[in-house]
Structure P
Amino acid sequence: MPILRYVLTIACPDRVGIVAAVSNALADHYGNIVESDQFSDTETGRFFMRLVFDLDETIEPVLLAHFQPLAHRFEMVWRLYDPRQLPRVMILVSKAEHCLNDLLYRHRIGALPMEIAAIVSNHTSLAHLAEWHAIPFYHLPVIAATKPEQERQILDLVERTGTELVVLARYMQILSPELCGALAGRAINIHHSFLPGFKGAKPYHQAYVRGVKLIGATAHFVTANLDEGPIIEQEVERVDHAHTPEQLAAVGRDIENIVLARAMQYYLERRVFLNGSKTVVLR
């Protein structure tokens, strides 16, 4: 019997009996739970759960059919992920290459379980990286007058390539509210500051002017409100009065790489849940 390792994610109103019902349903179909995490948000009354379990793949259709009434009873938003189907990811970049380089390396060594559908840029500076990794590269230049058409091309690529997740790896363009809406919950941005501080352009220069002692980076979901989407991951590094803006940026590049890679790993492993203006990350 071919045994596969599945991931089940659940979000629903919190109430007694959810864990027992789900566990019993898996046990009834000979599913062996190997990892289980859950969180009850007492403020919103929402419950979040991530289960990893082994199951004979021939039983999967039966489990799905029997799980439907249970999911309806508990008002679940749920999904069962087949480990053989890797998420398809599109990476948007401009000229800075550090985040793209890091993601491509992690992908090449198998550290990020994904298929890269395409690399899209408003410049040609990083086309050589896509070529070296044998990944399709699309140059979509943009100015104010062509922005609506350029964004339509991006969305068309997302649909044609079957992209699940769009990653803004230092893509230095502000997405329109229309594109943000179309990609809601499936676009991640890396911002080079510890949000909510220093939003917008040149955050390292903003940090230098304020004389901060810590700088950081934030990975968050993209929304129409600039740099205000639900935060997935953050990290900081200590600096001091001697750091110039350029030195802050040099320190920050390493932080950006780490934070974006972590956020993507959490997403790809199905650990991230939207919870209003926040996220729940079951690590």
Structure Q
Amino acid sequence: MKAEKIPLIDCPFDYLFGEASGKVLNEYGRFPCQIQCAVYAFMIRGKARATLNITEYEFKENDFIYVKPGSFFLVHDFSEDAQLSYIVFSSSFVEKSTYGMRRMSLPLQSYTPMVNLNPEQTDVVVHFSETLEKAINATPSMLSSERMTYIFNVIDQTFFELCSSEEKHQHTQDRRSEIYHEYSDLVLRHYHEWHQVSEYAEEMHITVPHLCSTIKSVSGHTAGDIIADAILMDAKSQLKVSTVPIKEIAAKLGFENVAFFNRFFKSHVGVTPRAYRNVDSL
């Protein structure tokens, strides 16, 4: 029996539009998942903390958020008063869009997932959201594919133009940041087979000491920690949402035997994989 992958979340329709409260969103905070759809969200009020592609973010009021298809996502907590509006486009819908395919080709760690809007920008987003809601509610069935493709392209282009403006204001990323993003993206693609920092350094054509010092200076974490976080994100999810034998999970994540996996897991989490799977509070 082949080991199951980390849970995949997609939209069952071409698009989905609505609002969600912190109470509801906290229900999604137990295990990591991989988002297959394109998610655009606007924080109306409150705060939230989540990990997106092994980087932890804090979201606050007036943040415009984008979760790229293929992203790993884990909700830590939403404040009780949190409220956000969202529009989600399925992976099959995004694949039909020129803009969408262009974004999907970007490395997971190469884009800014949020931008905080000023009052004028907030008014524009709120007005657009209200107009879109009226259009959707006034239509007995779903809006035409052509119209929704246009809306998707407008939202997508608007988000990235806002991000580009923000990045110019904060100055262009330096070479260290580029190395960090390249490394993080490689980890997300190869953590199930490459466990050593040296393997990534070789792929990036830089020395291990240079890679390690760069990652530490940019992120505050060690290069090894980032690999471990990616492995643990996948392992924890499989242990909680599947009945796949631990031995198979270990093999899927690149461990030669289950004993190595057990030692690795316990050294980082404090309990064995079996104990983690059997305790609801973990």
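Read-outs: derived from the displayed coordinates by stated rules, not from any lab. None of the values given here were measured: they were computed from a predicted structure. Cβ atoms are built from the backbone, for glycine too; each structure is taken alone.
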inquiry  = Matching task: 2.6 is the computed value of distance in nm of label points 7 Å out along Cα→Cβ at positions 18 and 74. Pick the structure from P, Q.
reply    = Q
task = Figure out for me which of the structures P, Q the number -15000 belongs to, where helix-only ellipticity at 222 nm (-39500 (n - 2.57) for each DSSP H run of 4 or more, over all residues; to 500) was derived from the coordinates.
result = Q
query = Suppose you compute mean count of other Cβ atoms within 10 Å over residues 82-89 for every structure in P, Q: which one lands on 14.4?
reply = P
